[in-house]
Structure I
Amino acid sequence: MADSNQNLRKITDKIMASQSGVEKQLTNIKEVSYETRTRLDPPSCATLNINETGTYSIRPAGVVAPFSVLCDFKDNFNRGGGWTVFQRRIDGSLNFYQNWTMYKNGFGDVNGEHWLGLEKLHLMTRSGRYEMLVILEDHEGGSAYALYDSFQTGSEAEKYKLTSNE
């Protein structure tokens, strides 16, 4: 009987050790999965390991489907790169007189003139701190900027209210 109890303890100890190993492996798999997803669809332009301006797919935290954005990696006004361009007007070729639904969902082409969309701005800014760099350029080549340390866009129920610490 004592031998049976001792054998049972050994088996139980082996099972517990195996379970602990499986739990560690599961944790590692979850971490690798998150890192892989983040590399494939990073949460923002700022987290891309790329320094070339262009269109990229991002997936902010909690968002199921990634979406395309224009990422600007120029060092604008010595503020670095990695900016997500959510409005771009170049030559007036796109009509910005649109209805609520269009401003909610976005319009235009991210490679040209566009408005990214209020819902996407909300999804991006609800999960962390975002800076906003506003660049104004005139037709003579002059430019000015405003930098906001932190901004957030509310939900549709909040009428996409823009808040800032400025």
Structure II
Amino acid sequence: METEEYVEFVGFTSGSRVELTELNEYVYGFVEKYRIAAGQITVISPHTTGAIIVNEKESGLKNDIINFLSRVIPRSAPDTIIWEHDDLANRTENMCRGEKQNGQSHLVRLFLPRDQTIYIVNGFPILGQWEELFFVELDGPRYRNVVFKITVNNRKKTGSK
């Protein structure tokens, strides 16, 4: 079989300024949809204030990650501009309606990955017992897309699980 590639987009609206959205269900769903026996799925955040990470799916740790990311780099306040990007009165590039101060979100993103690749072996994603793939929202709430680039090297035989 020749290698086949597909692209899937998943959209959702985040609910908080910083939050983690679980993505494993999509990976498992695409493994089934494309009957992948061997291949890989690369999960991509096409946003400069969003990232893709793998970490443990545990409520306390998720809160720790959110709190850490919110504190690691300070945010500008309306009356105290820390980052030039947040100086909306003088900034002239890449402005959109409803532009907000989000320099901190961009700077935190510098330390987080844009994508993660999950390998598929014998029909199963290579993820540890506690590993969850997350989209990391750094500038919500807002509508987001995540891109799944699916590479199929071998398909499961019809009728096999």
Structure III
Amino acid sequence: MAASSDNTGSILEKIVFSAPFWHRAFLRDSGVAITDREKYLLYIPSKDLDLKIAPGAPLKAGTAVVRAMEEKRRVAIRGDKATFGLPYIAVASPIIADSGQAIGGVVIIESTAESDALTEMANKLTDNMAVLASTTEEISAQTEEISAVLNRLVHVAESSMLHV
């Protein structure tokens, strides 16, 4: 997102003003934060996750928005409890001035609940696949044993027919 360096404040004010409108348009339950280079200008929590970020709160090193501004690119991270007291998923994009300098950032924040549930389901599926593979191996081994017993029975039956 490019912005003229001489109207940085105006650009950030417009983004802060418009954020509640596009926040309501999100399909997923997400929070949104707008920052300048040093502090949070706006934070709108999601229904399921409130990181309790107050306007004016200083940015924390290592967060998605700080990295996005430093790297001048979109950054997605899974934040741990140490940063805001709750785990979260954040996707941040820098607001870049015409001069090429990052003047702020936009962050979309979600709860880890859905991601954690999917990970748990994937782990259960992996465990079930391992059980299924083990059971299949056991059935295969038992089938081979039954086949060997049947072959011996056929051989015994053929041998006894010859002696009759």
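Read the figures in this text as sums done on the coordinates, not as results from a lab. All of these numbers come straight from a predicted model, not from anything done at the bench. Cβ atoms are built from the backbone, for glycine too; each structure is taken alone.
Structure notes:
- The maximum of relative contact order in percent (Cα under 8 Å, 6 or more apart) over structures I, II, III, that is, the highest value, falls on II.
- Structure from which -16500 was derived, helix-only ellipticity at 222 nm (-39500 (n - 2.57) for each DSSP H run of 4 or more, over all residues; to 500), options I, II, III: III
- Mean count of other Cβ atoms within 10 Å over residues 87-94 derived as 8.8 - corresponding label from I, II, III: II
- Computing FRET efficiency 1/(1 + (r/R0)^6) of positions 95 and 151 (r between Cβ atoms, R0 = 41 Å, to 0.05) across structures I, II, III gives 0.95 for structure I.
- Read-out distance in nm of label points 7 Å out along Cα→Cβ at positions 47 and 135, computed value 3.8, structure in I, II, III: III
- Among I, II, III, which structure scores highest (criterion: distance in nm of label points 7 Å out along Cα→Cβ at positions 23 and 143): III
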